[in-house]
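In what follows, structures are represented as structure tokens.
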Structure P
């Protein structure tokens, strides 16, 4: 199948670590999209307007990572309802009609979280869940949990004063989270008692929780010896995180961040190319890069 040469890319800063080019280019090859290419560009929020301005009809779309998921929104012509509710855009689709260009913002992180959990064997509805963190991925996690049947998860944050954007997103979604401190007995009780735990914080941010969880579960304290629920840790480098490693020692189900990455990228491929993504081939590309999805 031949097709006009098109290109796409992931933008962010820093971006050198991104696995998105390996995923998307593997998909293009499998789909027979000759002439299609996917690259990466280190772009800051300040540089973003100029980058968007130079996009021409050869561009099919963009993937966005930090710090662009919020800063891109004023520069878009249309934002789809899910991305608007979540308050984060990780995908831009470039649409052209003659000389006219339209930039459409979307969010595939929600899809990625739901698909990653379901593929790992999660059964719904979920009766209890915990989200660690207060950024854009945390907002996507709230939307995903609502879709999976849990509209009242517990959210653990270091400072509720820094969670304003997440508070607003939760309100737009009609989600009613219970707010907890990031550490202490409340946090440990929430984490150890949840059906699903989604950690959206950077590498190292949960390290201090591991000893607390281990201590609580080794005695008669909070958490006891009950089975842990499923953990999705969005960090995939380094892997496993100490939190994920502890889950492994307990024989509890773990979903690595690469699984979310895989499925959100697959949805981006569908949106940008109009073809169903070859998930198995994209998964193999992650394996080849030393980043397994299970």
Structure Q
């Protein structure tokens, strides 16, 4: 006669299900297709192409930049899905209301937060500032200008501005800004506005050498790319001082990396500034 085992089947199944749920809850979030940072559940954005492929982005900011890059390669976008910052509910981009440049910066700058209704966006705006606008407006603003060195889109108010011989160009990151200065002859001024706290940074180059940096307290954090990945234009975070870096790192514990100097980035800029072979 077979022993009774039915009493053990349900508890065992429950344990297996519980372990699966726990593993899912603690699973590593997918990396952003633009900056490679882990995607945030409050700001996740997904771009679906007409060929069925989809890409996850850490926030609407990176999604807009990613769509701008896709436009260069004539890839068709079928849909963009954003996440309501307050409720975590997914919402189609055409039905979302976005808050641009609020004082809440959970990921990339300028901050772009999505909400499922204009009322929710305005309520958040009353506490944190910013401009309420459509996703289409956000995408247009963030892709209106281009980096002088790479195909990346830039948002002029928060980009690195390179001025040389009376002419202005943009850099999307510290490395591209230095490269743009080198391409312009090596004598130039680089300015950049950062937020929280809002402060103007300035770097001056003469004959390809960095001769001044003001204020001297500002810090560059180089984010370590995922295993097998490479440094990208979004791999650097620029903050006003060490205290601001500590605050940023507490808010982004997953972003491993190290402090680097402008001088240490100059060799990378020199490589970027070299003309392409055959060009």
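Computed from the coordinates by the stated procedures, all read-outs in this text should not be read as laboratory data. All figures in this text were calculated on a predicted structure; none of them were measured in a lab. Cβ atoms are built from the backbone, for glycine too; each structure is taken alone.
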Match the computed value 14.2 of mean count of other Cβ atoms within 10 Å over residues 92-99 to one of the structures P, Q, and report its label.
-> P
With relative contact order in percent (Cα under 8 Å, 6 or more apart) derived from the coordinates and found to be 11, which of P, Q does the value describe?
-> Q
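Ranked on distance in nm of label points 7 Å out along Cα→Cβ at positions 76 and 108, which label among P, Q comes first with the largest value? Can you show the working numbers first?
On the way: P: 1.4; Q: 2.5.
The maximum falls on structure Q.
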Computing Cα extents along the principal axes in Å gives 68, 39, 32 for which of P, Q?
-> P
If distance in nm of label points 7 Å out along Cα→Cβ at positions 164 and 236 is computed and equals 1.5, the structure in P, Q | Q
Among P, Q, structure where semi-axes √(5λ) of the Cα gyration tensor in Å, for residues 60-147 alone as derived comes to 22, 15, 10 = Q
Comparing mean count of other Cβ atoms within 10 Å over residues 44-51 across P, Q, which is largest?
-> Q
When helix-only ellipticity at 222 nm (-39500 (n - 2.57) for each DSSP H run of 4 or more, over all residues; to 500) is calculated, the result is -9500; to which of the structures P, Q does this value belong?
-> Q
Parent structure of the calculated result 30, given that percent of Cα pairs over 27 Å apart, for residues 116-251 alone is the read-out and P, Q the choices = Q
